[in-house]
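*Asks:* Dropping the structures in below, format is structure tokens.
Just so it is clear, none of the values below were taken in a lab; they were calculated from the coordinates. Since the structure is predicted, the reported quantities are computational estimates derived from the model, not experimental observations. Cβ atoms are built from the backbone, for glycine too; each structure is taken alone.
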Structure 1
Amino acid sequence: MTDHYYWPHLNNTILTFDYDLEGTAVPVPNSTNLTQPMQTAKAQKLIDFYKPGLETNPITGNTDGRHRYRKEALRFAKTSLLEYLARKINVDAIIRQAVLSGFFSIWIKVFDRMPEIRKALIDCPDFKLTGHGFFDAQYQPLKRILNDF
């Protein structure tokens, strides 16, 4: 079963998925890193399994809060970036907001060009990253296992 999907605890899914930061931030297969159709299909299977873009459950009609929470995290991250660049908030304030809103991958993506924030996010114990060696010295993601893709 584990070979049918990319799993965050086995694969570095920050490399596997990308996020539209101008829209809903629903994860999509990362076309830059996934160069073979089998890799893209494997990533898409996980998206299809979890249905992160689902706003309303088609069976029950209930709203799926994950969609709203992800959009809120994206809004908070983008606002935090602007406030940080304007020197209105510091790294600690950004990390507190990131922990409260969740969606680590969105925060890492929004702060892609800010190594000091990436380091703080990666080092934050609240995100429960399971070990070191998942990011390089510039806090960019590394493959976790041989043949990650």
Structure 2
Amino acid sequence: MHKTIEDTISAMFQSVLDQTDGVFLIESKTDDKTKTTTFTIDGDSPVNLRTITQLTRTLSKQIDEVMAEDETPFRFEISTPGADKPLKFLRQFPKHIGRNFLIKTTEFQLEGILKALTDNTITIEPKPNKKEPLAGAKIINFEDIVAATIVLSFK
């Protein structure tokens, strides 16, 4: 199997991440037109610019060492998901306990405060509404979640 430059860079990046505590890959995408691979990362605690800079420098150094003779054009970017992007992994939830979420499942949509989580569930305290003004906490299986997005408040 022929390994592309994107595959090589992705493997190097995963190696760099494996050496970085508490930071993990959400997704990687390559734009074929610009030859840019974008790595979207998150962490067990908020990822700061210093961490992104360190990852970028470490990956650049590895690329320079391994691919010094290769003149194929490519670029890479490392970023975090925006606050408006849905969370994809249960590992992303703990640092957001106490925040307001919009949860969509195949059966319902619910807005409320993230109260707790287990290895495969999250607990949401629904925002009171006219239909259910005193609704209690709802436990949702992670596998049933289609999208879980933080509701940003600008008060």
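*Asks:* When distance in nm of label points 7 Å out along Cα→Cβ at positions 103 and 119 is calculated, the result is 1.9; to which of the structures 1, 2 does this value belong? Write down the numbers at each step before the final one.
*Replies:* Working: 1: 2.7; 2: 1.9.
The read-out comes from structure 2.
*Asks:* Relative contact order in percent (Cα under 8 Å, 6 or more apart) computed as 24: which structure among 1, 2? Please list the in-between numbers first.
*Replies:* Details: 1: 24; 2: 19.
Value 24 for relative contact order in percent (Cα under 8 Å, 6 or more apart) corresponds to 1 out of 1, 2.
*Asks:* Which one of 1, 2 has mean count of other Cβ atoms within 10 Å over residues 71-78, as calculated from the coordinates, equal to 13.6? Intermediate results must be reported in sequence, preceding the final value.
*Replies:* Working: 1: 18.5; 2: 13.6.
Computed on structure 2.
*Asks:* Hey, helix-only ellipticity at 222 nm (-39500 (n - 2.57) for each DSSP H run of 4 or more, over all residues; to 500) derived from one of 1, 2 reads -7000; which structure? Walk me through the numbers before you get to the answer.
*Replies:* Working: 1: -13500; 2: -7000.
Clearly, the read-out refers to 2.
*Asks:* A further question on this structure: When Cα extents along the principal axes in Å is calculated, the result is 44, 42, 25; to which of the structures 1, 2 does this value belong? Write out the running numbers ahead of the final one.
*Replies:* Values: 1: 44, 42, 25; 2: 66, 32, 29.
So the calculation was done on 1.
*Asks:* Given that distance in nm of label points 7 Å out along Cα→Cβ at positions 63 and 95, derived from a single structure, equals 3.3, which label among 1, 2 identifies that structure? Spell out each step's value before the answer.
*Replies:* Details: 1: 3.3; 2: 2.4.
Only structure 1 yields this read-out.
*Asks:* Of the structures labelled 1, 2, which one yields 3.3 when distance in nm of label points 7 Å out along Cα→Cβ at positions 39 and 55 is computed from its coordinates? Can you show the working numbers first?
*Replies:* Working: 1: 3.3; 2: 0.7.
The value was obtained from structure 1.
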